[in-house]
Structure 1
Amino acid sequence: MSKIKVIGLDPSLRNFGFCKALLDLETLEIDVTDVVLIETEANKKMAKVVRKNCDDLDRAQILHNAIVRECKGYALAFAEVPVGSQSARAMASYGICIGVLAACPIPMIQVTPSEVKLAATGSKHAAKQEMIEWAFDKYPKAPWLAVKRGGILTPTLNNEHLADACAAIHAGVLTDQFAQAAQMMKALAA
């Protein structure tokens with residue numbers, strides 16, 4: 001049992017990114033097998049009829065169902081945990097994301113957005129495009145979201161959350177929490 005199935009999580013109310021991978025516990029080699037983006041959108045047609053909190057609840061339920069479904073069959077999650085917000089509306093989204101992460105049905109290693117950027121690019125101030133480029137270069141065979149422009153496959157900006165979910169795994173394997181979990185998993189397998 002040197003390889004385990006792991007999943008990276010990058011939560012957002014609008015775009016929740018999942019990165020599914022195999023992780024070799026001996027070499028720490030990561031093999032991305034799939035990426036999934038769950039998109040929720042406020043119901044603009046119903047904005048005058050439906051209260052905002054009802055819409056938030058509907059979107060939170062979609063994300064809850066997604067995390068439970070996507071984590072099924074995986075041994076460990078690595079999650080980029082949000083750190084706050086600049087506005088009251090953003091704070092509501094933050095709260096929903098924290099609640100959804102709390103519903104994660106498998107053990108979870110928590111990492112910060114800075115740790116995620118640092119693990120991927122070497123800079124804790126990496127831009128969205130840098131993260132996407134890192135992910136595309138590191139895992140060219142992963143099913144990234146792309147469009148053809150002039151015959152060339154070009155990543156879309158929607159890959160931001162997928163790239164961050166992938167980088168969350170890279171950041172997570174560097175933590176003391178993961179080192180302890182890996183030792184325990186190896187001991188149980190022996």
Structure 2
Amino acid sequence: MSDLPVHLAAASDSPLADHIDVEGKLLRALDALGPVAGREVVLVGGGTLRARQLEALGARVAQVDEARSTGLADASADVVLGFFSAYRGVDPREIAEADRVLRPRGRLLVVHEYGRDDVSLLGDPELPEYRSWGRREGPFLRGGFKVRVIHCWWTFATPADASEVLEEVLGEPGRALASSMTRPRLSHNVAIYHRDRGGPA
């Protein structure tokens with residue numbers, strides 16, 4: 001499981017992580033939708049960066065690898081949260097497990113790419129995240145989730161800094177993207193699909 005989008009999974013321990021959403025817009029949105037501060041949060045995958053960020057907000061984080069079978073007690077969490085490589089669509093077994101673990105009024109939050117931004121130029125344009133998942137007929141909205149799109153940034157000190165980091169971490173695709181930059185940041189749109197415990201699925 002990855003801290004970063006699926007197509008950047010190999011970069012999760014790289015300097016790139018220090019430049020992604022430095023304003024904290026995604027975490028603030030998760031706290032608004034959860035909330036997560038001061039609550040029991042199950043993080044499905046997500047890596048160490050996300051766990052640390054949630055703990056910094058005051059969440060008590062239990063990290064698990066498998067969405068279908070968490071091994072946690074019934075009604076033991078306020079929020080179940082997955083990033084990028086978790087919840088690749090709406091699997092009834094994963095939804096049932098989240099509902100089992102969540103307390104009444106608990107929330108399931110799923111973070112994925114949304115596309116229509118600079119960062120999507122690094123990925124496969126055929127990814128379902130970019131094509132169907134954000135649509136009304138896509139699996140999440142059809143499966144009882146709502147969506148909030150967060151407009152984030154990858155921010156660098158200078159264009160030269162951006163070029164150095166992107167090429168180091170991502171190779172030729174990073175170099176090509178950096179060469180097209182006119183300012184030291186890249187737009188990154190992220191979707192948070194959210195659902196109440198026991199909602200329609």
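Summary of values
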read-out: Mean count of other Cβ atoms within 10 Å over residues 19-26 - highest-scoring structure of 1, 2; value: 1
read-out: Highest-scoring label, criterion being distance in nm of label points 7 Å out along Cα→Cβ at positions 35 and 67, among 1, 2; value: 2
read-out: Test item: helix-only ellipticity at 222 nm (-39500 (n - 2.57) for each DSSP H run of 4 or more, over all residues; to 500) calculated as -7500, pick one of 1, 2; value: 2
read-out: For FRET efficiency 1/(1 + (r/R0)^6) of positions 59 and 75 (r between Cβ atoms, R0 = 30 Å, to 0.05) computed as 0.95, the structure of 1, 2 it came from; value: 2
read-out: Mean count of other Cβ atoms within 10 Å over residues 163-170 from the coordinates reads 28.9; which among 1, 2; value: 1
read-out: Entry that produces 27 once relative contact order in percent (Cα under 8 Å, 6 or more apart) is calculated, selected from 1, 2; value: 1
read-out: Ranking 1, 2 by distance in nm of label points 7 Å out along Cα→Cβ at positions 27 and 139, the structure that comes out highest; value: 2
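Laboratory data are not the source of any read-out in this text; all were calculated from the coordinates shown. Everything numeric here is computed off the predicted structure, so don't read it as measured data. Cβ atoms are built from the backbone, for glycine too; each structure is taken alone.
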